[in-house]
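Alright, structures below, take your time with them.
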Structure I
Amino acid sequence: MSNSSKNIHGLPTIRHNANFNSQKSAELLQKALEEKNKEQIIQVLCTISNEQRQEVAGKFKTAFGESLSLKVKKALSGDFEELILALLELPEVYDAQQMHKAMAGLGTKESLLIEILVTHSNRQIGELKRAYEHLYGHPLEKDIVGDTSGPFQHLLVSLCNESRDESANTDALKANQAARILFKEGESKKGVNDALFNKVLATENFSQLLLIFNEYQKISGHSIEQAIQKKFSGDHREGFLAVVECVRNRPAFFAKLLQNTTKGFGTRDSDLIRLIVTRAECDLYEIKEQYVKLFDTTLEKAIGGDCSGAYKDGLLTLTEGN
């Protein structure tokens, strides 16, 4: 039995700003929003942490008798407005809004559901569920069950259950046993035991999962990814592969998602905003390192080439960090 001390939080680009004055920031913002001084808005809001932004929003409401978000909606527009509004939301509220948007209307954006549920801690998922119910009047799980089906639905419900072991404890014998069972219930017979794969991938800690994947390779002669590609299909397959990729290298997982937002014709701006805003205080520094390794260019260059104006400047301020 061993204990790995791998830091799951990663290196952020945005930290608590020591030179922060919430009252002064609120006053600067009032003037900047009146004058539509986007450079000043970026300077105030893109260089402080979310907790500090909440303080500014509180001071703003007290001093000027108006919600800061409402003032932003009146003064700004387009992608820059969307970016600033995203920065002003509490992380769990923003996540809840993104989940709801992914399931509302025609079709479901399955990749976003997986992205959020796979990469969040039990605590974050708990906060997200409470925020979701507060915003929409019913549990998140109800919408997941109503909007998805089959094994993919079961995977999402498992991930939503806040039951992942978050220790770094590993057990080589148990890893070998789990790998043998996965092989027996998956590749070595005609059908496949979805529930077993769900249980292992949604509840084991990441260090233990790495051991299980290594044992699986030894037993089967190929990777767990190849087994998943062979035995599963559609959203369920993509969901399992996302879990495996996150376990192996979370920053690389996000680097690929970011590259998808800017490759080809046009930019998927809402996705780009979500990824930069939600990872800036978590692990964006490491994501940037992986981006260079994978794509031989910097994330900053990709943003600079695809975005423009204050929107570009805001994203770059968050990406370069404080």
Structure II
Amino acid sequence: MPDNAADEELRKLRAITGIHYSIGPSLDLVDICRISIRGLVATINCDTSAILQIDRRKLEILAERGFTARFGKIETISNLPAIQHILDTKEPIFSADATGGLAFGCVPAGRSVGSLICSPIIINDTVRGLIHVSSASKNAFSLESRELVELLAKELSIAMERSFLYSSALDIAIRDGLTGCYNRRKFDVDIVAEIAAAKQRNDSASLLMLDIDWFKKYNDYHGHPRGDVLLKQLVSLLRSNTRPFDKTYRYGGEEFAILLLDADKKVAAMVAQRLRDTVWREKLEGAEASQPENRVTVSIGVASYPEDSRNATELIASADSALYQAKKTGRNRIWVFNQ
């Protein structure tokens, strides 16, 4: 092997080894991709590079160098013929002269592409991501550069699968197995963090404590399997009637907590009333045979930070006290703490 070829091979192996040991300890997908991009651009002379994730036929930039597209930009794969080709063939694209208009779709606006390497990241025989490297010059990349990108794609397939498995396991650990909403363990962590963040921002946060009225009667009459269905239906209603960044938790049994971020007491009371009204209007199945009002109803306690509390513990106590008052005064109502 000529000396220059041996040097190229050694450089390639050193680059991959360096990236391997750098990403090894990380389970965070974006962190893995950013480290990989840094190692890639330090080894290959290119104008633009990116690592992208494919999920449900959407393409998202996880890490990039030289792109004008903002981080996190999402493209629809149907608009990107070259990406569709990679999905179909599971083979990389290597073009020494891409000036003919190879349609990648994520090339930075205003920049021409002379050379292109695009290698799939394959997990369990499915293309889950891509490495994109391009240059404005023709014939910019050597065979060694192409092989380096393909080696990195294989390295990333292992790292990304590990990250996906970790995320899946973490998601299972923080979710209620029946309803799919967050569990009590997650609530205990989140409320402390969110109140600390609200304090730092000099902002508000509110907590709703919600309980299904006469749930034991429902279970006793219909049986626990039907009661489980009711719990899942309720969570679906709660999620569809709160903002995407609000968080719903199964606090215990038929009791739920909803953490409303950037929401003062007035907003929280409006949300609580909307939730109560929605559940009332829904006429959930089985209520006419078992519930005192012939409908499933809920009672909701409302409390806010900083109006009703100085910390997370006090906020929980205030919302719980309000819930107690809502149930004590007749159920099927909301009760706002100290009002």
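By the measure relative contact order in percent (Cα under 8 Å, 6 or more apart), tell me the structure among I, II with the highest figure.
Details: I: 25; II: 13.
Result for relative contact order in percent (Cα under 8 Å, 6 or more apart) over I, II: largest is I.
To test your reading of the models, identify which of I, II gives 1.08 for Cα Rg over 2.2 N^0.38 Å when calculated. Corresponding structure: I.
If FRET efficiency 1/(1 + (r/R0)^6) of positions 81 and 241 (r between Cβ atoms, R0 = 41 Å, to 0.05) is calculated from each of I, II, which structure is the one that comes out at 0.50? That value comes from structure II.
A value of -22500 was derived for helix-only ellipticity at 222 nm (-39500 (n - 2.57) for each DSSP H run of 4 or more, over all residues; to 500); which structure in I, II was it taken from?
I
Comparing distance in nm of label points 7 Å out along Cα→Cβ at positions 137 and 249 across structures I, II, the highest value is found for II.
Where a number appears in this text, it was derived from the coordinates with a stated rule and is not lab data. Small disclaimer: the values here were computed from a predicted structure and weren't measured. Cβ atoms are built from the backbone, for glycine too; each structure is taken alone.
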